[in-house]
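Student: Multiple structures are listed underneath, in structure tokens.
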Structure P
């Protein structure tokens, strides 16, 4: 099992400019909000692939699921 903080740290290691919030009730299913300038100009699928790449082999193994919302800082400012 992983803590939300451990998942957050993995994402931030790959996307250092990211503002990341991760929650989990059981340590294997996670939900996250990731805001990063690295997402600029990228479609949602590419953004998700970037996050999944940060988690590597943990996805589908120790981490069973990650539901995420990804935004650029400007996009996030317009929805918050």
Structure Q
């Protein structure tokens, strides 16, 4: 193949690529420029001041017992006697 024919073929392929990229850019740009849909209706709740009222009765609980472990020891000399 002749060098001048190769250059002409390369120029044609390059030009076609540029045209194709331009068409894709224009076509893709219109999709992103579309107007978004308007938002739907907004439901609201009445405004409160954050106060919560809960009425309950206290449950009677048994008196807790104090646990005393069955440990016996002797205090070493030089230490204070524990209370």
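Student: Identify the structure, out of P, Q, from whose coordinates helix-only ellipticity at 222 nm (-39500 (n - 2.57) for each DSSP H run of 4 or more, over all residues; to 500) was calculated to give -13000. Display every interim value, and only then the final one.
Tutor: Numbers: P: -11000; Q: -13000.
Matching structure: Q.
Student: I have 112, 57, 20 for Cα extents along the principal axes in Å, calculated from one of the structures P, Q. Which structure is it?
Tutor: Q
Student: Taking distance in nm of label points 7 Å out along Cα→Cβ at positions 1 and 25 from the coordinates of each of P, Q, which one would give 2.8?
Tutor: It was calculated from structure Q.
Student: Which of the displayed structures (P, Q) returns the greatest value of FRET efficiency 1/(1 + (r/R0)^6) of positions 9 and 65 (r between Cβ atoms, R0 = 41 Å, to 0.05) on calculation?
Tutor: P
Student: On to the next question. If FRET efficiency 1/(1 + (r/R0)^6) of positions 17 and 57 (r between Cβ atoms, R0 = 30 Å, to 0.05) comes out at 0.00 when worked out from the coordinates, which of P, Q was used?
Tutor: Comparing all candidates, it corresponds to Q.
Every number here is computed from the coordinates shown, using simple stated rules; none is lab data. Model, not experiment: these values are computed from the prediction. Cβ atoms are built from the backbone, for glycine too; each structure is taken alone.
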